[in-house]
1. Please state which of the structures 1, 2, 3 yields 25.5, 83 when Rg and Dmax of the Cα atoms in Å, for residues 100-435 alone is computed from it.
2. Kindly point out which one of 1, 2, 3 the value 0.50 was derived from, the read-out being FRET efficiency 1/(1 + (r/R0)^6) of positions 524 and 636 (r between Cβ atoms, R0 = 30 Å, to 0.05).
3. Thinking only about distance in nm of label points 7 Å out along Cα→Cβ at positions 12 and 580, which of 1, 2, 3 has the largest value?
4. Comparing 1, 2, 3, where is mean count of other Cβ atoms within 10 Å over residues 204-211 highest?
5. Thinking of 1, 2, 3, which structure, once helix-only ellipticity at 222 nm (-39500 (n - 2.57) for each DSSP H run of 4 or more, over all residues; to 500) is computed, gives back -12000?
6. Assign the value 51, 18, 8, calculated as semi-axes √(5λ) of the Cα gyration tensor in Å, for residues 140-211 alone, to the correct structure from 1, 2, 3.
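Where a number appears in this text, it was derived from the coordinates with a stated rule and is not lab data. On a predicted model such as this, the values are computed, not experimentally measured, just so you know. Cβ atoms are built from the backbone, for glycine too; each structure is taken alone.
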Structure 1
Amino acid sequence: MAISFDRSTKTFYLDGRSITYAFTVNSYGYAEHLYFGKKISHDPLFFTRGGGMGDHEPLPPEVRRGYASYDMMWTECSFHGTGDYREPCVLVENAAGDRLSDLLFAGYEILSEKPRIPGMPSSRGGETLVLHLADKFTAFSADLYYTVWEDEDVIARRAVYRNGADTPAKLRRAYSFSLSLPGQEYDAISFYGGWARERTPERTPIGHHVYAIDSKRCSSSASLNPFLVIAGRHTDEDRGEAIGVSLVYSSSFVLKAQGTGGGDTLLTGGVNDFDFGYHMEPGEEFYTPEVLLAYSDEGLGGMSRAMHDLLRDHLIQPRYVKSSRPLLLNNWEGTTFHFTYEKLAAIVDAVKGTGIDTFVLDDGWFGKREDPSSGLGDWFVNEQKLEGGLDRLIEHVHGAGMKFGLWFEPEMISEDSEIYRAHPDYAIGVPGRDHCRTRQQLMMDLTRADVRDYIADSVNKILHSHQIDYVKWDYNRDVTEQYTLGLPPERQSEFAYRFALGVYDLFERIVEGNPDIFFEGCASGGARFDPAVLAYFPQIWTSDDSDAEERTKIQTGTSYAYPLSSMACHLSSCPNHQTGRTESFATRADIAHLGATGYELDSTKLTEEEIAAIREQTAEYREMEDLILFGDLYRIDDPFTGNYFSEAIVSKDKSRAYLIAYRRLGGVNSEAHRVKMRGLDPKKNYFVPELSLILSGATLMNVGLIPNFGGHASGDFRTAKFHFEEK
């Protein structure tokens with residue numbers, strides 16, 4: 001069993017593949033953390049606890065025994081008002097108006113498999129501990145859920161808060177977890193950005209303060225991803241301890257790290273409590289989103305690989321996560337809104353037989369949609385623009401041996417649309433105030449069931465009426481006015497949480513309602529790239545910036561939390577639409593092959609040489625796709641800190657591997673750059689076709705390789721590749 005309970009010491013041990021998580025119910029009745037790290041024996045761990053001098057003494061004299069305050073305990077659930085001044089995990093306003101809690105152990109259950117969270121996505125499988133806590137003075141209670149997998153190095157946590165009183169209560173904060181770590185020699189690594197520059201790592205020492213990252217946008221956002229790394233001060237890519245904290249949530253969130261006066265570091269977070277309050281009727285429960293905690297003592301790379309395995313094995317769409325992905329051509333950058341049937345048919349015909357197996361018709365096929373100002377929400381085919389209707393184009397695509405994909409933006413509405421004219425109340429907005437417009441569009445109020453019914457019915461009607469194989473689901477702006485006509489004034493602070501539940505309900509009804517259609521997520525590129533979205537969409541458009549140079553950074557930052565198979569990466573035309581930069585066709589393909597690949601261009605403008613190159617590129621990608629889907633990623637050269645980017649992908653059995661190296665700027669008489677391979681078996685021999693040599697894993701990892709970027713006059717933005725086959 002992965003979970004065990006020592007009744008003599010009241011200690012719970014949760015054992016993963018190579019990790020142990022342990023906590024105890026102490027003599028005061030509190031759940032007290034003991035250890036999270038590399039796998040250990042189930043020894044008594046009380047010697048790990050510290051003490052200290054606090055200002056207040058909530059504990060009766062007969063049980064103090066060295067503790068001056070609850071503030072000094074390593075907590076599994078921090079709460080306010082019992083001498084604890086740290087960041088609370090939960091804050092509830094009771095009927096008397098106080099905001100105090102005193103949550104004591106009230107029992108436990110061990111479940112052979114974790115239950116689903118009602119209305120929310122979460123990981124699958126795993127043995128689960130449910131720790132019951134009850135307030136000492138009121139009928140408020142909390143259930144803490146812990147899930148562990150014997151073949152993973154990740155612990156999943158969440159909480160359920162319950163109002164057991166016969167009067168209402170109000171949640172002011174409802175985080176998913178607390179976790180105390182010994183000592184304070186930690187750095188926080190967050191992933192910031194914006195449109196076309198998503199997920200840039202930023203490393204900050206954690207001091208005696210509260211460090212926080214958050215989103216207030218009702219989306220996980222491009223500005224800060226709901227993923228945080230807590231790393232030892234000297235932890236690097238390959239050495240040292242690291243904990244990845246990944247929140248399975250797509251709305252306003254917060255993750256915090258606090259260096260405390262007791263010498264430890266407290267982690268907590270979940271649903272953002274900014275502008276948050278949740279009314280709880282008697283007997284009502286509140287479900288928090290799940291948080292995934294990945295541990296490794298093999299540096300940031302080991303932490304990433306642990307998180308990648310968990311997401312692939314237990315969260316991403318099981319019917320698609322390990323199957324070959326669509327290798328597609330999208331028309332957006334080639335035509336934008338301006339296309340005809342003849343133009344689209346010519347784009348399809350130009351790549352027939354090249355290995356591209358899916359054509360995706362992007363924005364502009366529906367309603368009165370000639371520019372960004374109109375048509376959103378009118379999910380019916382514009383047959384005046386698309387002569388012969390959608391079926392004519394689909395038949396042509398299928399006749400060319402390809403699958404057909406279609407773009408939607410279901411959560412949005414245009415003021416110039418039939419649905420808005422009929423139902424202006426469907427749009428989010430505050431009566432009497434002007435709308436805050438972004439991209440000339442408004443957002444549907446997904447907190448309302450009638451709005452979700454309209455969206456699900458109209459989108460499903462299109463999907464059920466045509467032979468559609470693939471859907472790109474876009475989301476191009478964030479919520480500004482967090483207000484709904486569906487709730488009374490005193491409950492408007494529930495909006496962000498209810499909006500998330502509305503998003504998931506829509507995903508369930510459309511994505512799960514069409515199980516034979518492959519869905520890809522998108523949000524102005526990567527503005528909603530989070531584990532909750534991956535539970536429905538096996539891949540997400542990583543960024544609208546498809547420039548190869550920029551993508552080395554964007555894809556590297558994304559890889560700290562998310563596997564390569566989850567990143568949609570396309571080769572686009574040059575000069576690049578976003579940066580104006582020109583790179584070789586080969587370089588663009590090599591970088592785009594580090595994920596679920598495709599093309600984003602007007603294929604009728606390609607040369608014969610480029611069409612021939614596509615045939616070679618698609619064939620090469622299919623040969624290495626199993627590494628993208630299943631392999632272990634090793635980041636080697638960091639594009640944020642130097643002139644080079646390189647990473648290796650190694651099969652689980654270490655029989656195959658692939659290395660890509662990239663040089664940003666060429667130089668005259670420049671120094672040779674050596675890349676030391678990682679992840680191979682040092683005792684195995686590998687054939688390297690690019691060198692026509694058989695070399696040992698030990699040699700490749702310790703001596704390394706010198707990529708040939710074409711000589712000193714070859715120019716900038718060059719790649720070199722190596723393949724490794726066990727011999």
Structure 2
Amino acid sequence: MIAEVIIETTAKQLNRTFDYNIPAELEEYVTVGSTVLVQFGRKKELEEAYVVGIKEKTEYEVKDITKLKDKLTEKQIRLAKWMAKKYFCNVSECIRLMLAPGTKRKNEVQDKKINIVYLKREIGEIEKEIEQGKLKSEKQKRVLQFLKDNEGASISEIEMFTDCSSAIIKTLEKNGYIEFEEKKIERNPLISKNVEKTQKLELTEEQQEAYNKIEEIIDKEENKEYLIFGVTGSGKTEIYLQLIEKIINKEKVAMMLVPEISLTPQTVDRFVGRFGKEKIAILHSKLSIGERYDEWNKVKEGKANIIIGTRSAIFAPTDNIGIIIIDEEHDSSYKSESTPRYNAKEIASILGQQGKFPVVLGSATPELSTYYKAQKGKIELLKLTKRANKSILPQIELVDLKQELANGNRTMLSMSLYKKIEDNLKNKKQTILFLNRRGYSTFIMCRDCGYTIKCKNCNISMTYHKKEDKLKCHYCGAEQKVATICPECKSTRIRYFGTGTQKLEQEINKIFPTAQTIRMDVDTVTKKNSHEDILNHFRNDNIDILIGTQMVVKGHHFPNVTLVGVIAADSSLNMDDYRANERTFQILTQVAGRAGREGTEGKVVLQTYNPENFCIELSKEQDYEKFYKTEIALRKQLKYPPYYDIIVISFNSKKETELKQTAEFVYKYLDAKLDKQYYSVYRPMPSPIDKIQNKIRWRMIIKGNMKRETYEIINECLNEVYKLKLRNTTIYADINPNNMV
């Protein structure tokens with residue numbers, strides 16, 4: 001018997017099958033979906049490969065499969081092949097998403113202690129030393145790169161995944177790159193969860209109607225997609241919980257996806273309170289490798305009937321799914337920004353069709369494309385127009401910052417917001433302040449010549465972080481000391497412009513010295529469980545003011561929060577993206593929904609320089625329908641999704657000449673192949689941010705409605721590019737990307 005295998009590689013030229021003989025002793029075990037080890041080419045080391053087909057004979061002289069490792073199902077292999085075509089990548093890159101993460105299971109006692117490893121220095125600083133040649137050991141580099149994505153791994157896990165000895169790890173500790181922390185082994189992420197048991201609530205009339213419609217499809221074992229469009233606080237989660245109870249009673253598996261890790265603790269608490277922790281599996285990137293491996297196997301072995309996780313949990317290894325629920329479906333986190341650039345909602349739709357079960361999307365501010373499908377009848381729309389616990393939607397006030405300046409107020413807080421925070425502190429109520437920029441100042445400029453300090457690796461302004469007294473690049477992680485003299489004109493008139501969460505926190509502490517504050521942004525959630533620790537600290541210790549970026553606005557329920565202040569409501573309006581209006585409306589509506597959720601009247605203050613902008617006006621009114629009608633008309637006129645697809649082909653290179661030649665080749669190829677009646681192919685141009693990590697960046701845009709043959713043409717084009725054997729240039733294609741820069 002002959003196995004058709006795909007080698008585990010990112011090389012585009014190897015994205016095809018190779019024939020290997022199945023030895024007699026492995027014939028009954030090797031099937032489609034098996035992971036095997038093979039000798040490939042002249043390499044002495046064995047390569048991992050995936051069996052995607054079995055046949056009787058081959059015309060080639062072939063080698064034997066050396067060893068059998070793991071196994072996927074034929075259904076997973078079919079999904080991987082579909083994804084490779086849809087998302088312009090290798091089949092092996094898609095299969096990798098479906099394999100068990102982590103390390104081998106160890107029989108370790110619960111009170112045993114091991115050394116957990118963390119990075120001691122900033123990754124940007126480490127990468128700079130590598131670039132300068134100060135760190136030369138390839139094995140040390142391998143360990144540091146592994147820890148960049150897997151902080152909190154044990155020494156044994158690092159040894160296994162990097163093929164490096166403990167001596168290498170100890171050398172890195174000695175040189176100050178990493179640090180050890182002794183911890184008990186707790187491979188079950190729910191082991192310390194002690195949540196009070198809760199009972200299901202009586203559904204409102206609207207909730208019951210939505211539940212009944214989905215329950216009918218569950219009983220019929222049919223596939224259908226639903227959009228639960230409910231105002232913030234309308235009780236979508238209670239519907240999810242009762243649907244999941246129905247699925248469990250039918251001895252099937254329920255999958256619940258949330259957009260960000262910061263939402264996982266709250267969701268897990270609700271589910272543990274209702275169902276207990278024995279049958280729940282959690283899957284997200286902040287778990288240790290060992291925890292991820294164990295949770296994955298818990299699902300595979302049928303020991304979990306509820307899966308809670310972020311985007312990648314969609315690939316959990318079960319064939320017994322009864323429902324997939326995607327909460328906060330509008331969130332961009334469901335679309336991957338790295339290869340494979342998949343959309344979890346599209347994968348859920350495919351799985352639902354294959355398994356004949358319902359897929360439920362929920363949001364107070366649905367993605368325009370999703371609501372468009374609901375309007376066209378492709379998804380059934382279920383509306384929740386009232387808050388579930390009889391609380392009313394918060395009062396929203398717009399403050400014109402131009403008028404504040406005219407009145408002489410140059411602080412970050414308008415007079416209205418200041419007075420409301422003051423009242424909240426007196427009344428022992430909590431406040432959330434939202435500013436979608438981290439750091440202290442967003443850029444530093446010379447007042448005399450206008451010179452702006454930019455990252456040497458990326459063509460982007462560096463952000464000042466006051467706590468470390470350093471300038472940081474938020475794209476490559478590079479750091480440098482703060483300049484006191486202008487490099488251009490030697491002036492000392494260096495000034496800080498723009499504001500970030502660090503500066504806001506400092507100002508709040510100055511204005512309200514007795515108030516307790518806590519900050520939640522990328523800089524404060526670097527360690528494991530830090531999301532949960534900050535949110536629990538705010539909720540349980542009655543901290544007065546939570547300051548944060550968009551991770552504080554997504555779906556959180558804080559009973560004592562009665563005031564939300566948005567410091568710069570129009571900051572997302574200036575993005576180079578056709579979804580700028582949509583994202584601004586979504587963020588403002590979501591953050592407003594955190595106020596007044598437990599019967600107490602909520603208040604929201606939106607500070608803006610553009611109070612007349614339609615998406616800001618309509619977020620004040622919380623009128624999604626009106627916003628949708630206005631924005632969808634603009635999309636149609638400008639030929640944007642959902643009416644047309646946008647394909648962005650990106651080019652990155654250290655050599656501008658090679659990049660331009662590659663971009664021109666791709667443009668000519670696609671311009672000739674794609675029908676101009678249906679597709680607009682635009683010439684390649686420098687990206688809005690035209691350099692990141694010392695690589696020049698260009699992009700090419702195509703507009704049109706994607707069809708099967710279009711995917712084939714673009715994939716053929718990419719294959720032709722890889723035949724050019726480029727030395728410095730990488731290229732990838734993305735359909736309807738989140739990030740247009």
Structure 3
Amino acid sequence: MTALADLAQLAALRGVQASFRGTDGREHRADEDVVLAVLRALGTPIGSAAEASDALAELQRARADRPLEPVLVTRVGMGMGMAGSATVTLPAEVHPRDVWCTIELEEGGVVRRRLTSSIVGMVAGVDPRGRPAHRYRFGLEPGGSAPLRPGYHRFVVEWPSSRADALLICAPRCPAPSRGWGAFLPLHAVRTERDWGVGSYSDLADLGRWVCGLGGSMVGALPLYPAFLDPPADPSPYLPVSRLAYNELFVDPTALPEFAAAPAAPGLLADAEFAGRLAREHDAPVVDYEEVARLRRQVLLPMAEALLATGGSRRNAFCAFFDAHPELRAYAQFRAGGERARCRGEAAPHRHDAPAGAPAETPTLAYHLYAQWAAAQQLASAAEAAPLYADLPIGVHPDGFDPFWAPGSFATRAHGGAPPDLFFAGGQDWAFPPLHPDGMRDEGYDYFIGTLRRAFRHAAYVRIDHVMGLQRLYWIPEGYDARHGAYVSYRAEELHAIVALEAHRAGVVVVGEDLGTVPDSVRERMARDAMLRSWVLQFESTPEDPLPAPPEAVLASWGTHDLPRFTAFFFGDDIDEEEAAGRIPPAAATAARADRARWRHSLLQATGVGAETPDAPGRALRACLDHLARSDAALVLVDLEELWGERQPQNHPGTGTGGMNWRRRAAYTLEEARRDSADTEFLRRLQGLRAEGGRPRPVAASR
């Protein structure tokens with residue numbers, strides 16, 4: 001019993017939650033071996049519960065030796081009670097009047113005061129090493145008429161025999177949005193009359209100009225991060241190679257000056273064989289990532305060589321870019337080194353020993369450097385054309401660059417995921433290595449800050465995937481399945497403060513993906529930080545209340561990329577798929593169809609559509625979007641493919657990256673969408689409803 005008690009205390013100190021309340025309302029406890037495996041993934045050397053006592057004592061001693069926590073937080077502009085406080089542990093013989101506190105300001109200068117001027121409490125005690133000590137709680141604000149400005153400061157405590165310092169994060173709230181709406185279309189799905197089988201950053205700019213020309217506030221896509229596209233491609237935007245780099249697949253070569261400067265590039269487009277390959281991809285209903293990547297690279301490679309072979313302002317800008325972004329130079333070396341490793345026939349094709357393994361003069365490295373620079377430039381141009389709604393995935397590919405670049409910020413013997421719930425009886429293993437709560441903290445959160453800066457750099461709005469991950473994440477230890485995991489806590493105050501500070505600096509509105517069962521504390525923190533929640537009508541609509549009103553501080557939509565399309569949901573396609581896959585028995589499917597029929601009838605009556613005619617789904621969808629537009633929701637997002645009657649989602653969760661997931665292209669080109677008067681008029685109508693605050697109008701006819 002003593003060993004189990006010590007194990008429980010050790011787990012609690014390391015942030016491992018031995019139990020959680022599931023979607024079924026029951027308490028679920030992690031098995032002892034799972035807790036031990038998660039502790040090992042966190043870096044605790046422990047083989048069994050019998051070793052918990054020694055591991056606990058060592059952890060307590062290590063923390064006792066730390067006079068000051070390595071990261072401190074204070075908030076500004078958020079009312080009384082949000083000014084931060086901290087504790088410092090001093091030898092008993094040190095009097096607080098002999099202790100100085102110094103804040104080294106990020107913008108330069110220092111603020112210095114005695115500890116006695118800000119003490120708010122004291123706890124006397126003996127630390128685990130048996131030395132008398134006093135712990136003092138003190139306020140972090142410097143006092144006086146000038147409060148701390150938002151930023152990353154250094155807080156230093158000094159006394160005659162020693163000193164301690166910490167990162168001091170001073171953060172405001174996230175920027176508040178103006179009432180508006182936007183359109184969503186995955187960039188890989190965007191089609192134009194001249195595309196190469198996938199959308200481009202130039203197409204994103206065109207889409208944005210069209211939407212914003214109709215009054216829209218933003219245009220959104222799936223995450224725009226690089227993927228492993230060598231056969232077999234792994235195109236999931238939620239398992240990128242890096243959250244610091246750019247996706248070169250979306251580069252538009254013809255829009256770059258080097259296209260004309262490198263005769264081989266336009267020569268390829270004039271080549272009959274190459275043109276035939278392009279035509280096949282242009283006409284394809286799904287993205288062949290491997291082939292499109294080959295086509296893009298064939299054109300970009302001579303362009304990269306042309307740039308590097310010449311001087312001038314473009315070459316100077318190229319060099320300055322990588323001087324400012326060493327992580328992207330290292331990323332290009334990582335990709336080039338990985339390709340060289342594959343050429344050598346190594347078993348793990350995405351792993352290699354050192355990113356510098358590819359010499360700077362190789363064409364492979366030149367290509368990856370140029371591709372990153374071009375992608376960053378073109379994404380910036382798209383952001384200038386229209387405000388972008390970006391998406392920050394929660395994790396990265398286990399063979400990706402980020403765990404190599406910042407190894408201390410990642411745990412290596414576990415995966416992030418989700419426990420069993422009503423939708424996934426076996427739970428979900430998302431395959432990415434989780435961030436290490438102590439490792440990234442000890443590094444001053446440099447990697448986490450870098451991912452936010454990359455996400456916020458070219459966006460006006462950013463959705464943070466699985467925002468609960470700022471507070472806790474379900475870890476699945478290596479060798480276990482998703483039914484056997486445990487939640488690990490993160491320092492939510494610190495992570496939220498960093499998100500708010502970076503959003504404030506970038507002027508970016510933050511939307512948290514908080515769908516499903518999340519603790520109340522997650523949404524309380526979101527509200528405090530002025531983060532918008534995600535509100536999905538498909539989840540909220542019921543036969544009893546088919547058109548519930550969304551609250552104000554949300555981004556509202558009909559669905560998400562993971563959910564059934566409106567028309568599919570309307571007719572119960574999702575129920576048919578679940579039954580066909582054996583995930584629900586026939587009796588349950590029959591009951592679900594009856595419930596869906598009741599909902600369908602209720603929605604048609606509530607929207608005024610009435611009878612179930614052939615055009616009823618389209619009219620009902622537009623009525624639902626009208627309802628959202630008239631609502632108090634801060635933002636409304638319209639999936640353009642819904643307007644076009646698409647029945648297939650971009651992703652079927654739990655089915656991997658094969659098949660049609662992340663590959664299906666849109667039914668209409670941008671040119672066709674712009675020419676469609678019904679769609680154009682409907683989007684203008686949404687703008688009118690948003691601007692007027694909700695005056696009802698007749699429902700527009702469907703396509």
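1. On the way: 1: 24.7, 73; 2: 24.0, 69; 3: 25.5, 83.
Computing Rg and Dmax of the Cα atoms in Å, for residues 100-435 alone on every structure in 1, 2, 3 gives 25.5, 83 only for 3.
2. Values: 1: 0.50; 2: 0.10; 3: 0.80.
Checking each candidate, the match is 1.
3. Numbers: 1: 5.8; 2: 3.2; 3: 5.1.
Evaluating distance in nm of label points 7 Å out along Cα→Cβ at positions 12 and 580 on every structure, the highest lands on 1.
4. Numbers: 1: 14.2; 2: 17.9; 3: 22.6.
Going through 1, 2, 3 one by one, mean count of other Cβ atoms within 10 Å over residues 204-211 peaks for structure 3.
5. On the way: 1: -5500; 2: -10000; 3: -12000.
Source structure: 3.
6. Details: 1: 31, 19, 16; 2: 46, 15, 10; 3: 51, 18, 8.
Derived from 3, not from the others.
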